[in-house]
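Please go over the structures that come below.
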Structure 1
Amino acid sequence: MVEKLGKSTYILKNKPSIVGYGSVVGIHEFEGPIGKEFDHFDSDCRFGEDSFEKAESRMQKIAMETALKRAKISENKIDLVFAGDLLNQCIGSTFCLRNTPIPFIGLYGACSTFTLSLALASITVNCNLTDYSMAITSSHFCSAERQYRFPLEYGSIRPQTSQRTTTGAGATVIGKGNTGIYVNAVSFGCIEDLGVTDANNMGAAMAPAAANTLKTYFQDTDTSVEDYDLIFTGDLGYIGTKLLYELLEMDRIDIRYRHNDCGLLIYDRNRQDVHSGGSGCGCSASVFNSFVINRLKNGEFKNILFMSTGALLSPTSTLQGETIPGIAHIVNVKSQTITPRQ
């Protein structure tokens, strides 16, 4: 059912399918280049709630309900949910799911959490541990600023290397049905730390992990850039993307012509004040569950790599002068007719 290749890559022989998906964003994201792709948006950054943290839980709930509706199943059919966010103790996910009858596995991989949760959900379905599993992640600009930097009321000025935390959430239901869109392989990355200490330049901190995970995946699978329609990174932004290209080119790997970054897709850097681009768990989650899946469905993409990246820092580690470790994970998603299970 699972074939391990090389150091950290697993081929999922039973082809777990994406049977439902949903995306939610804030007004800033809706006004970006791919705004019309998202299922829901709200001009109120609180989403009708009385705090930014509760708003984040509400976004997850809306994304989950949308994904279940597309899958045409009730929440009672979900055997496991893998969920996470950027808030301390993952309270965005906890409070979203506290009144649901779904066994919950909370995850934290910083901005890589969506790909991590999607990979684990796919493995459980592939190995017949579950019939349906769900992956949900979110982030919120206002809650992230309050936790990691300064409350918005403080009026701090962010440097040009910084990225805007995406207000967004995405949910994916993985099941055994033959939908034609399935997770073919997953690859888990190692922590990389090249000594970056600037918490306002997370793209630089995450790029080494992205480069190492991608190189390892190519080695494990004996594939190359040309084998994929497109390679997505989660939220490296402008600076992190440039660094990724430079790091890969040291190994004679050029992905420029088949790469896009969710942090650059979701905003217009020339028109919107986002500096180096977007970031956050909700960045890759919302883009994957809208823009990417829509193109897998219409046949524009047949074979993609989707890699979310995370900066594994906290306010405590930053104040103590620690460096910023990075992590990245990959899912290989294909779109084609598959043979139903016997």
Structure 2
Amino acid sequence: MGAGIFPEWTWIVGLMVGATIGSFLNVVIYRLPRRMSLGNPRNSFCPNCKNQLGGADLVPLFSWLTSKGKCRHCGVSVPSRYFWVELVTGSLWAAIWYRYFCLEGGSEAWKFGCAYALAAAALVTIIFIDGEHYIIPDEINAFLLVVGVVFHLIQGTMRDCLIGYLVGWGVIFGIAFLGRVAFGKDAMGHGDIKMMRGVGALIGGVLTVFSVGIAVVAGLVFGLIFMALAARKNKAKVSEVDEAAGATAEDDYTPEPIKDLLILGISYLLCVDILAIWKPQVYTKFGYPVEDFSVEDDDWEPSFSTIPFGPYLAIGALVCILFKVDLLDKWAEYLRTMQGPAFLP
């Protein structure tokens, strides 16, 4: 038996609660990129026929399975994403519940568990939105930052929060800026900079560096796999494309001006983007109008080699949340090893 707040078997409660949270996240994932209100319409609905869903359609995990992935009103297939969001969120909450509420005890573990569970929900949302639409809504990034700041305020560890905040922002903005200067191409999305700012504020500087390293490895491995699969799938189409047309498409690509990247990057450091959620004119005054962007109005089509990095950054952060103690122990052991010879006689 663990020394935690609850018995070890109660991880299943975390699974159930997390799956229910995942059901709500599906609403966020669908509506937020389309700039739809999360509360209007009040009830969930089928994306195809728009019929409002009843209680039988809203049981986490089981509704999708028992309906065989189809709407009971129109019979059209419901994306498996609805099931996977609930399963992934439920599994993460179960793991966090087990680690911080069952194995560890005291108010400190409770605080960590609550903060990490909320952050995990935000990170799952980012994975699925960025993976599908190549954007990370500012509202989600703001929520992540608020979770981190509030947690450290309660803990009285704002120094750790500030260091992580600066590391998260600095590493990703540094990659974006240096990549743009050195290679003349956009190296990192703006949403990634804002996300890691909030991730760093929650997990601290050391774990933020770990999370970026994990993201790079995961992005490399899975990116190559996805590119290979996409290339095979599109081989016939690609072979029919005229080389001149491809060259024209390449010529049409215009990287972001360095001045804009620098100004906007600094504005993210100062959290101007969060203020702009309620006061869009903040950016308008500086010549950067904020559009009420909906993915349904966007006709941009990513190429098979276009891979969003946000999901991998989110995965790296989730790994650090779940294995925080182990990673920090390894880091402390490494520091002791490095310092050891200096204390030998």
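Taken together, the values in this text are just the output of simple stated rules run on the coordinates, not laboratory data. A quick note: this is a predicted structure, and the numbers were derived from the prediction, not measured. Cβ atoms are built from the backbone, for glycine too; each structure is taken alone.
Work out which structure the value -0.71 belongs to, where log10 I(q)/I(0) by the Debye sum over Cα atoms at q = 0.10 Å⁻¹ was derived from one of 1, 2.
Matching structure: 2.
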(request) Kindly point out which one of 1, 2 the value 0.40 was derived from, the read-out being FRET efficiency 1/(1 + (r/R0)^6) of positions 141 and 173 (r between Cβ atoms, R0 = 25 Å, to 0.05). (result) 1
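Out of 1, 2, which one gives 25 for relative contact order in percent (Cα under 8 Å, 6 or more apart) as computed from the coordinates?
Details: 1: 25; 2: 20.
The read-out was computed on structure 1.
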(message) With distance in nm of label points 7 Å out along Cα→Cβ at positions 5 and 189 coming out at 3.4, pick the structure among 1, 2 it was computed from.
(response) 2
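Figure out for me which of the structures 1, 2 the number 2.4 belongs to, where distance in nm of label points 7 Å out along Cα→Cβ at positions 85 and 181 was derived from the coordinates.
So the calculation was done on 1.
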(message) If you rank structures 1, 2 by distance in nm of label points 7 Å out along Cα→Cβ at positions 53 and 125, which sits at the top with the largest value?
(response) 1
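Of the structures labelled 1, 2, which one yields -9000 when helix-only ellipticity at 222 nm (-39500 (n - 2.57) for each DSSP H run of 4 or more, over all residues; to 500) is computed from its coordinates?
Values: 1: -9000; 2: -21500.
The value was obtained from structure 1.
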